[in-house]
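The data blocks that follow each hold one structure.
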Structure I
Amino acid sequence: MTFAFESRATWITKAASELGVSELLTELPKAEATELRQRIEAAFLVVPSYDWWWERMKSGRSYWSKTPGWKAIDVVAAFSATGPVWLMPVHDDKGEVFRVAMPVAVDILRQSKLDEFALVAGDLSWMLIINHHDAVFGAGERAIQHLLMLEQRAGGMGGPTTRPPAHPPALLGCAEVLRFAIGVSPGFRQIGDKWAAAIAICRAGDRDGVHLLWCDIDWNVMEDTHCASVKEAERSAANALPGASVDWTRVAE
């Protein structure tokens, strides 16, 4: 079932109506929903407003399976939670939040086939997200332990998530940042036993050319390559990441 050109919140309310459970689904008033979402974001997410909540998690775990026929919603259904939860679309949304019992939420999500939503404990102690890649993300001890348990089963895949880096400082070392890019967790590429989570192109004032800096999540430099120009540095980064794209943010010329 699909609902073309309709908001994700509409998918939720339509699915509830089709199941005959609309009276069990309560949408919060806008002001109350806004205040609650702010508390949820403060609890689980970093401040930068990336599009995807699962890219913004402070910490947590991801899970998917190689088992034929598996469904991400089954991971949510198997999570032991019977009390009221907060159900909210977290992409192409208008800040809607619904209060609903966990079993009813699962039924609604199965009916609507919704992705990019979050389910959050009534006391904000855990959060589960299913994204549009059919992966499940969890934050909070109970959710993390649930996904970790599933990883141990045949076909289970996943691992810890890390927060994305904040924007870089104006200077890295003594070099001015001209361009930077931030990778999707866990990062762009491994250097030794750590991931390079970000890249910067910088210019040192007293030297020719620029530096391509591969950095960790806190903008500590892991690898430094001298390049003749910004364009050459961008090509060098692209060559190190075959098949991937780099979304550069311009800071200065």
Structure II
Amino acid sequence: MKKIQVFILFIISITIAPNLVGQSTFGGMFNLNFGYGMEWPGGDMANRFGRNLKISIGAEQILSSKFYYGLDFDYKFNAPVKEDVFAPYRAENGVLYGSFGVPSETIIRGRGMFIGIYAGKIFSKNIEIPKGLKAGLGVGLLQHELIFNDDTQSFEIINGVYSKGYDRLSRGLAIKSHIGYMFVSKDKKLNMNFLVDYTLAFSHNVRKFNFDQAAFDTEGKIDHLIGLKFEILLPFYRYSEEEIIYY
């Protein structure tokens, strides 16, 4: 009889034991984000600039609830400029002449930056890896301006403080939203974000007066930016051990 009881207990133990599993559940993570992307302007900004490239760096805290918040910085560059602030100084052939009649090869490019904070949610049912659709909303500061490069150093108008009368330095409050997908590999060594973002900014000319127009520029502008961004994430995970019973 005892042998039968021992045998029954053995069968029960090997049947139930595999169903009592200690499994790691996601307890949160901290990311350092490094991104590269492209943006297309709209609104008043589209009258001045074309498409720009951007690089970004940020820090993000993801909670165990899959809500997240973070800090984001974008540096915008290589934007072609549609507005010719040197038009009054060009000869009939379109050339800018500098000191002693030397042709100037001044190049105008757009530069800008955004810095802000944001919060959002990852929509994931995976208890171990926070991957899935994500969406968020933030607020920050948008700034953009014209940058002049004159290799001949002959166009004196853009040297020193005079360049401030032409650079159209503008900044203002911005609202930025994003939606995308967060990918995490099974071994958690490859972590990426694929994002579409939209920025709405209310900017104004910091300089107030444009030399080329000989006029004040105090009217507020409404700027739009639609962008695509790819990010590589450097993660620091937190996990908690929970005993999960499966039936």
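Work out which structure the value 67, 26, 14 belongs to, where Cα extents along the principal axes in Å, for residues 39-118 alone was derived from one of I, II.
Details: I: 35, 30, 23; II: 67, 26, 14.
Matching structure: II.
Given a value of -2000 for helix-only ellipticity at 222 nm (-39500 (n - 2.57) for each DSSP H run of 4 or more, over all residues; to 500), point me to the structure among I, II it was derived from. Before the final figure, lay out the partial values.
On the way: I: -8000; II: -2000.
Of the options listed, only II reproduces it.
Given a value of -0.63, -0.79, -0.86, -0.93 for log10 I(q)/I(0) by the Debye sum over Cα atoms at q = 0.10, 0.12, 0.13, 0.14 Å⁻¹, calculated from one of I, II, which structure does it belong to?
Derived from the structure labelled II.
For the read-out FRET efficiency 1/(1 + (r/R0)^6) of positions 143 and 199 (r between Cβ atoms, R0 = 30 Å, to 0.05), a value of 1.00 was computed from one structure; give its label from I, II.
Details: I: 0.45; II: 1.00.
Matching structure: II.
Quick check for you: by relative contact order in percent (Cα under 8 Å, 6 or more apart), which of I, II is greatest?
Answer by largest value of relative contact order in percent (Cα under 8 Å, 6 or more apart): II.
Every number in this text was worked out from the coordinates using simple rules, so none of it is lab data. Source: prediction; values computed, not measured. Cβ atoms are built from the backbone, for glycine too; each structure is taken alone.
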